[in-house]
Structure 1
Amino acid sequence: MATGKTESFKARKQKLRQSFITQFPQRLGQARELLIHLTPGSDQRERLDKLHLIFHTLKGSGASLGFDSIDASAKAAEHALREVLDQDGQVTVTDGLVAELEQQLHSLEALELALEPPHSHDTGPSFELSTRQATEGHVSKHRQRLVYLCDDDPQLAQELSGQLSCFGYQVIPFMTLDAVRQAFLAKPPGAIIMDVIFPEGRDAGPALIAEMNACLDRPVPSVFMSSRNDFAARLRSVQAGGNAYCPKPVKAVEMAEILDQLTNRIPSEPFNILVVDDDPDVAHFFAMVLEEAGMVTRVANEPEHVPGILECFDADLVLMDLYMPHCSGPDLARLLRQIPGYLSLPIIYVSSETDVDRQFKALEVGADGFLTKPLEPDRLVSEVRLRAERMRTLRSLMIRDSLTGLFNHNTILQLLEVALASCQRARNTLCIAMIDVDHFKLVNDTHGHPAGDQVLMALGRTLRLRLREVDLVGRYGGEEFAAILVGLDLDQAKTIIDGLRENFAAVTFFADGVEFHCSFSSGIAAFPEFSKASTLVEAADRALYRAKHAGRNRVEVAHDKTAAPEDT
């Protein structure tokens, strides 16, 4: 049964097909005009280049929009022109070339294009179905935060369950395979953590996961943990459908990060894709397909507009045509690679060019992939998503702290400058809270650095999940964090941070069977009381210093008359 969204997709595609049909005679007329002026025996590279671009566009655009009848004639004309244009030096127009182009152009002029439903390349409905199923799966995972943990070591099961509960998961520990099997069949969890070795066998854990998932339409994400770290154990877990493998001793911080990825509790931001093609119909068709998959797109039909668009559109990937007038795809790729900030921006060509050598030459200038028209929507989405995701990951490694996943020191300061400038223009308020874990050195000395990492991870996670989406959180350094709260005054910011302080102080941490608690102190400063980023940070630091010296585990606010305390 077609959904409203599917009908919308079809309707939009029909409009693009209608636009192609409307422009088809004009494009053939341009080709006819160029062909009339071709003179055998003369060098007319510029006119041949224009003819090649017309036939190349007709082939690629027609195929993408489902007009299969165009393909053979346009492809033959393009191939004949390409053979001549690839010659070094003077390009000679021959009678044979003119005759070949005349024959193929006549065949195209005889076509009667109609808006019958496209067949071989119209995968809109199946694409819609796969998108809808993926969305439903995401919603299901987002709502399920229940985790089962099974290990025949009672102490390990209880301790790891307790640690993971600090990170917002409802973890139920099991010590036997029968017990977790019964619970699983009664209510499948959002994820399951399973030991590999049990009294029933060296691979009993993976065997049970494979057995239980066979009963479900959608396998439950599973993480295996084991004292074994050999190839055979890892291979068995993969074959059983395992999504991750953690050698013992298991670090709760790492396990929480794995669970975050597997349960998709925080929806990721949509990918930003810039589509560059001189054919508006094809450009908008690709943009439409990507938007149906949840991406955000911008379209550029003129290559010279691309740098300007990229300045205000944070693209994760550029999808560009290979052949465009005045500026080819490789030329544009070279140009972008010379602009600071775009050296690693993924670039994918989409073209009807099938010659492998020419594809390879185009990739040599710094592009990351080549997709050949006609292109199925599912494949376009998969290829774009894969490369954009990789770009996001690399970018995240450069701007985020490796332990907490928060913005690093330099990035949070840059974001403060940007947020402050925005608030100045909009006459909005802004607060920055500097947060420091109390007695953190004592935690490391008493319980060890892994326990200290657990504390930092828990605090970072608390700030990230409990603050608003518009707020920015970073690890300022060591055990100190910074939170930028936009649109709040001092009293509102203090209330929020104070509530987080009380909740964090109630979290129970575990290390070697010992329970302990941690607290934090915070200092808050506000704009416009402090008008510069540097003075905001300094004022918040002074307020934090006062909170520390007033007994810790408290929040202080900064005012204009707050003086720097004397060193003690």
Structure 2
Amino acid sequence: MGQRKRIAERRNTKPAVIGGMIAVVVAGAGFGVYALYDGGAAADDGTRTTSTGADQKAKDVPSGPLSATEVTTTARTFLTAWQQGKVAAAAAATDDSAAATTLLTGYTKDAHIKDVTLTPGTPTGDKVPFTVKGTVAYKDTSKPLTYDSALTVVRREADGKPLVGWHSSVVHPDLQDGDTLVTGESGTPPIKAVDRDGGALTEDRYPSVGPVLDGLREKYGKTAGGKAGVELRVIRGKSSKSSESSESSDKTLLELSKGTPGTVKTTLDPALQAAAEKQVAEKARSSVVVLRPSTGEILAAANASKGFNTAFQGSLAPGSTMKVITSSLLIEKGLASADKKHPCPKYFTYGGWKFQNDDKFQIKNGTFKASFARSCNTAFISQAPKLKNDDLTKQAQQVFGLGLNNWAIGVPSFDGAVPVQSQAQMAASLIGQGAVRMNPLNMASVSATIQAGTFHQPYLVSPSVDNRKLATASRTMSATALSQLRELMSYTAAYGTAAEAMSGVTGNVGAKTGSAEVDGQKKPNGWFTAYRGDLAAAGVVQQGGHGGDTAGPIVAALLKAGG
């Protein structure tokens, strides 16, 4: 009786629910377990388990590339809602409704843009361009506004729904995430920036100066004697860094009424600036800076790419131009001397990394001068075991004034970075790879320091204008190191990797080439730094290849022009 009761109890057991999955459990524990874990396999007696809710839901979630219909429909939904002023509906069509709500609300309330018409263009894949036409109206002043923008449609992972991938640039291409649009009486009066001779600096005349003019206005607008007008402006979101060197400048998009500009005089030389603009216009992704070593005055700065001032704010591995700084360190520590024998093997392994020279060359029984002139990587890497982790960092900071985030040139700039590293990364830093980061302003300053014998912080606006304090180096390099570095750079300009570019550049000259490998790039960034008399210059051509072939002719042309 007891046995029959237990069998009956087993047969009357209700389906077990585990994690949302129903498993039909019949007589025999073994079969019950099999049915539970097999995910829907047929049972011997014809009983079949069902697919789980989660499995079915996963099958229902759209995946894969977006269809043309999904892209156009999503874009139309968003643009229509935005045009109609339905902020909630427009934001709901994005993958970040909170951020979209904030910016789209401010588009009307803070930027005072009304009567908006949004016209989509022809999609390219998941990207849809569109044209914006509207009116900016503030008090009794109004002005038409027209610009082009674009959006990208993405598929939400959770449910596969196509949505507009939200970034602030969707609203206006000059917006970065965290920025806002505001129309009103500008808190910063306009400026009239002039060169060292009093000539006006305008984007029409000098295409590269747009970011410079924005930076000058932000810093000097309130003190230059001008009166504010009414403008539509991009107000930059503040990053965690607050120094002059880390912030992008606010940007004027539309001037509704003119203010009265104040005048800000810069150190730019009109002839050299015009020459620099011409040089970068002929080489894509190029940037260049020219300095006066004896004072630190910036005489020219130009970028082929508009919008971001790579010349002052770029953060790029400098490649072998860094060997100027490394050489000063090795000479001062007695680890190298211009005319003494120095190793340049094909390979050198340190910290688990195997380093090699370009084309795997070697110099047998050569001097340090020969290694510098030919840019032998292993000549520098081979000295890594004899150095402390912070030696290069200290040399860059103490002698060349780099990496301390304290330059005050008059507009935003990046002061270079040579972080303390160990093992292979420290070795890579010796040849300008690893985590070392520079821009043409920094590397022009390096050549200027060698030419002048001491560091003079570069500046675009004289410190006498606002009584600001310029950065200084804590020490000068030894007379022996300075003399040998000048010899090394002079020899390289005449007989080394810089000789072809520097051909025809006469007088007291010195140079160093560089090529910096970048992950994901087929060609390295080409670098070149040099001096001639009381001029120093440096340039970079991103993805340009060897610096002597790409950046070298740009720098050499400007040294000739300034002579």
Working back from -17000 (helix-only ellipticity at 222 nm (-39500 (n - 2.57) for each DSSP H run of 4 or more, over all residues; to 500), computed), options 1, 2, answer is structure 1
Upon calculation of FRET efficiency 1/(1 + (r/R0)^6) of positions 195 and 331 (r between Cβ atoms, R0 = 41 Å, to 0.05) from the atomic coordinates, which of the structures 1, 2 produces 0.60? 2
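Of the structures labelled 1, 2, which one yields 56, 39, 19 when semi-axes √(5λ) of the Cα gyration tensor in Å is computed from its coordinates?
Details: 1: 56, 33, 20; 2: 56, 39, 19.
The correct label is 2.
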At a computed 15.4 (mean count of other Cβ atoms within 10 Å over residues 83-90), which of 1, 2: 2
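Of structures 1, 2, which gives 3, 11, 12, 13, 18, 24, 15, 4, 0 when P(r) over Cα pairs in 5 Å bins from 0, in percent, for residues 235-298 alone is computed from the coordinates?
Computed on structure 2.
All of the numbers you see were taken from the coordinates with simple rules; none came from a lab. The model shown is predicted, which means the values in this text are computed figures rather than measured ones. Cβ atoms are built from the backbone, for glycine too; each structure is taken alone.
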